[in-house]
Structure 1
Amino acid sequence: MENQIKIVMADDHPIVRQGLKQIIETDRAISIVAEAGDGADAVEQIEKHQPNVAVLDIDMPQMDGFDVVRELQRKNIKIEVVFLTMHSESEIFEEAMDLGVKGYVLKDSAVTDIVASIKSVASGRHFLSPALSALLLNRRSRIVELEETQPGLNSLTPTERRILKHIAEDKTSKQIAAELFISPRTVETHRTNICRKLYLSGSLALVKFAVTHKSEI
């Protein structure tokens, strides 16, 4: 079938994978091209098959779901991700959102949500299990509040915004430069411009701001 959504599914519990597979395969618009039982194998299968979407359990041996996403980003592999998890804690949810993960499905509701989540993220939209709606609303309200207290955020260029996100991850200018394929001096220039726009005095103030507001920037 043309234009099928190709997915790699990774979960260290074979029974869970089998159950999800049976549900997913009822929709002919989705094709499971590979399965993995741990994070390292997930990265390998994604590199090999180049799917549109990866469905990843957060808790896996060798590499957890977060590590898998970071490794894919490091390798510049473009793919949408659905996290499948038992975790409904705000800290775990925030970390997933900070990584740019568009799908977050609780295992308790996977039977009803998994197909819809795959189709949503494949089309570039977000999908969250309904039970997480309060976490999303809280995150959005914090973003609005920060933009009101720091209007300079809206004046940042896309590159400055990306650099600010990297700073929030405690990366050095050299590391940021390597990831963005620019020189460390250019990164330093951007850092100076960000400080000016946000009325921050110096590098330490910038790092403190970025780390404190990591989930809102």
Structure 2
Amino acid sequence: MHPVIRVIIVDDHEIFRCGLKMIISKLGYVKIIAEAENGLDFLRLLEHEETDLVLMDIEMPLMNGIEATKKAMELYPGLKIIALSMYKEDTYIQSMLAAGVKGFLLKNIRKEVLDRALQAVFAGRTYYSEELWDYFTKSKALEESADQGLNITRRESEVLQLLAEGLNNKEIADRLFVSERTIVGHKSNLMAKTNCKNTVALLAFAIKNGLISM
């Protein structure tokens, strides 16, 4: 029997929240325990609501999803958050990843995709809409990097794998018993070797070229 996943929806559009709740209601293992219209309301909810997973919009009044995610992860490091957006711009994706989200979904998601995302992130993995991977893997930077000799070290491979599993810099540092600054250095080296400008592009490159196991 699948464990019940307690979910909070954070989005300033009531119609979208209603539609999302309708989709989620068809997933028998998910229970929506609360809703919030902005980041501030969400942070207040977290003070008295125990949740397993959060579906977080990005553009909201009072406090946006990026800032709300940063503050929530500082207070509750084990919290699992999936970003929701109308847009697949790399600035949004990178900002939310840096803030600590474990997944990123476009708002035109189907029930099957939401189902996979919820289960993957709840289990400790990461999940991104297929449209996002298409966007990054087709970028010119990735294509130019594919034929280069990468010379990725064993430790860099370890860092890359842990990034793919959804760990942030601090979590990777703790896992490998090194400083967070060391992990930042490894990521910088990996981006330089692969000609990638951000973490999402790096992960897309790694998947495309078989550098990590998913």
Structure 3
Amino acid sequence: MIRIILVDDHTMIREALRMALERDGSMQVVAEAGDGETALQQVAELLPEVVVMDIALPGASGIEVTRRLHASHPAIKVLALSTHLDRGIIKQMLDAGASGYVVKSAAGTELQQGIRSLMAGRKYLCSETAALVATSLTELLPASGKSDKRGLSGREIQVLVLIAEGKSAPAIATELHLSPGTVEVHRRNIMRKLDLHNVVELTKYAIRSGLITP
């Protein structure tokens, strides 16, 4: 059972998130908090596996609370949940120690998927966040006439990360609820757009881009 603490200052949102998460029989919300200080106390007492952390909290922001939580309990995973879809905020949250970022508009199945990814030791960006990050990745592309500057889609970013982590096409298909054939199409498109030719080059690119850690 994955034990989770929800941190959001809106009671109705917490209730909706609890219901969404506990539909999955492998997840249990063990506590809820409406502010950062309460969240830190609950984490110290209950030691959950995952904390779902809003950014806009009364008092200390979710970014600061995540920084403090990560410093005192580095093994506990933090999944950011926010209305903010902004590169700067996403980077601050990840730099503070969050392992994933999901926007509230995508907080249904993507939240469950994010938690499972974190528990598997991976980082997770929801499709909207990944698409935003993808637009900045085009700046890292080599100035080659062969390079396609259109950039990667959010789904292509997700596939790229999983390929770079050594996942097979069937495993990626299962995780992203796609067919293996669709995964292969994404892989070919990624290689064409980035002018890369094998998994080793894709992995190196993902590391340089900060999508995965070596």
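Each value in this text was obtained by applying a stated rule to the coordinates, not by laboratory testing. It should be emphasised that the depicted structure is a prediction, and the values quoted were computed from it without experimental measurement. Cβ atoms are built from the backbone, for glycine too; each structure is taken alone.
Some observations on this one:
- Entry that produces 0.95 once FRET efficiency 1/(1 + (r/R0)^6) of positions 84 and 204 (r between Cβ atoms, R0 = 35 Å, to 0.05) is calculated, selected from 1, 2, 3: 2
- Rg and Dmax of the Cα atoms in Å, for residues 92-171 alone derived as 15.0, 43 - corresponding label from 1, 2, 3: 1
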